[in-house]
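Structures follow.
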Structure 1
Amino acid sequence: MDRGHEIETRHLIALRAVAEEGSFAGAADVLGYSQAAISQQIAGLERVIGTTVFDRPGGPRPATITPAGRLVLQHGCAVLDRLETLESELRLLRSGTGGRVVCGTFQSVTVRLIPDLVAAMREEMPDVHLSLFESDSHEELTDLLVDGQVDAVYLASPVSDARLDMTALGRDPYVLLLPAEGAPRTRGPMPLRELAGQPMIGQKESDYQAHVDDGLRAHGVSPQYVFRTNDNGGVQAMVRAGLGIAVMPLLTVDVTDPGIVVRTLLPELEPRIIYIALRREGARLPAAERLVEIARRTSRSHLTTSSRQSSPRA
């Protein structure tokens, strides 16, 4: 093969058309070119590979593909099919209706918000392949987003980063979890001062746990932890078992659990804000921007948007 001239896409298109139509004239009609232009492309292909691809009998008899032409056609059709697939997927990617989107998430969002997001995206964007990456570290999620390894991430306040374009989805209030057995019958807010000296269940290290501890100490309550786990379900299980009480964001709580009672707090701790973020700089997938709009809509049933918290089920 003449390495100074490579096989070009136009060569393969002409080859396929002549093979399918059986003549140079037929290929010209199908492709909208002159017959001379088709002959020129086939001649160019033959110069590159160093042999003929068609026997040209002349007259009304059809052009017959040679063994070399058949080999080039076999591989050429595979190449053209891949290119057509690429063009189709690029059109979907540019329109936001196709491609692959990777979204970063964390535990409570995965359990409460992501299922509704996935269902809505499968209905509204069926050609978009959604992948998820979960981490308890907001720093890791942010770094992955900025580095381009994920396309969107969920985050919770406090967070401030000039590299991110953040959309607030809503407020996630902090609530008190009590074991159902022996819980006070009153359903009003629990005064924070009554938490002083009580055994508590908490997480080892997390952004929200630090916020809870700071909030309790600001109101004169020094939390006394008897068990720590970073599994939200583990915290709730220990409360259910009567080992202690817990203060958790409402999004982390299974309020349908009959073994616990959920109470608001008085005064309220400053709720965390749930965000979804995109990169501020660099290329952003249209599908990722559509994901943000869907996330805003599907999160409304789980997060509050006003300054007042909704009352959890006791």
Structure 2
Amino acid sequence: MPTPDKVIISCAITGAIHTPTMTPHLPITPDEIAESAIGAAEAGAAILHLHARDPETGRPDQSVEAFAGFLPRIKQATGAVVNITTGGSPYMKVDERAAPAAYWQPEVASLNMGSMNFGFFPLLAKYKEFKHDWEREYLENSRDLVFRNSFKDIKYVLETCYGNGTRFEFECYDISHLYNLAHFADRGLVKPPFFIQSVFGLLGGIGTHPEDVMHMKRTADRLFGDDFRWSVLGAGKDQFRIATQAVSMGGNIRVGLEDSIWIERGKLAETNAQQVEKARRLVEGLGLQVATPDEAREMLALKGGDRVNF
């Protein structure tokens, strides 16, 4: 595929796993999400992956209205590609999760490609007290949490959003998720180029060993040939180790406080821009170039920022 020396940096601004107790730097309010996203774009992120939260409690909020406080501001202040989650929170049903992307019609929406155990309860051991009552129960209940992404659910998201010209970041937490994507490609329900985001280090998904990373890439190569763009995210402490391996293998990378609240061992990241700047240094240190938003649009065959609903 073209521009092999260009690397797309995506930044996931806030997500739905980390809670306010874990870091004072997690963007919560619409103003914080907008400012953090704009800073990440200025630092070099071509794609901004966005969730929303309740501004009072920090709890994930997947209502259409929750995104209204920051989407127009981000569009006006940056040329970055906006990627709206359809994952929302693993506790939500698919119609709730898909509603913001269906309404706002972004250039990109995330789409999880398979059901899985989704455990973030190990984080409980790190904190004795929580700022908000919901946090402890939220983490504890993930001991018995299956993040549902059935074939019916995936088809629902595709049919709900594809007619708007939205393309997808296919989030693959395990090898089977690549085969699920191939199934939908064989049915003609998704079209290349496929933007595959391989996720490493979530309890319930594939691990973080270098062989895991290589196995994901080899499988995607075999299933999709030249019809995909590969990106990776590593959870927590493995974020930049996996990013380094992936970039050296010709991949793109995702960073951000959704995936890791750290900038280095034992030190919290103060902004998303910090992580993007570190990712940029990594890319350029390997003799490659960071893709601009317009280059990312060309690489992923996106519709353009003038055709969104915000």
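Each value in this text was obtained by applying a stated rule to the coordinates, not by laboratory testing. On a predicted model such as this, the values are computed, not experimentally measured, just so you know. Cβ atoms are built from the backbone, for glycine too; each structure is taken alone.
Once FRET efficiency 1/(1 + (r/R0)^6) of positions 64 and 128 (r between Cβ atoms, R0 = 41 Å, to 0.05) is computed for every structure in 1, 2, the highest value turns out to be that of 2. Structures 1, 2 were shown, and helix-only ellipticity at 222 nm (-39500 (n - 2.57) for each DSSP H run of 4 or more, over all residues; to 500) at -12500 was computed from 1. A value of 53 for percent of Cα pairs over 26 Å apart, for residues 24-159 alone, calculated from one of 1, 2, originates in structure 1. One of 1, 2 was used to compute mean count of other Cβ atoms within 10 Å over residues 152-159, and the result was 21.8. Which label is that? Answer by label: 1.
Looking at distance in nm of label points 7 Å out along Cα→Cβ at positions 184 and 240 over structures 1, 2, structure 2 comes out largest. Work out which structure the value 5, 21, 20, 13, 11, 9, 7, 8, 5, 1, 0 belongs to, where P(r) over Cα pairs in 10 Å bins from 0, in percent was derived from one of 1, 2. Checking each candidate, the match is 1. To which of 1, 2 does the computed value 2.0 (distance in nm of label points 7 Å out along Cα→Cβ at positions 72 and 272) belong? Structure of origin is 2. Can you say which of 1, 2 returns 20 when relative contact order in percent (Cα under 8 Å, 6 or more apart) is computed? Source structure: 1.
The greatest value of distance in nm of label points 7 Å out along Cα→Cβ at positions 144 and 248 among structures 1, 2 is that of 2.
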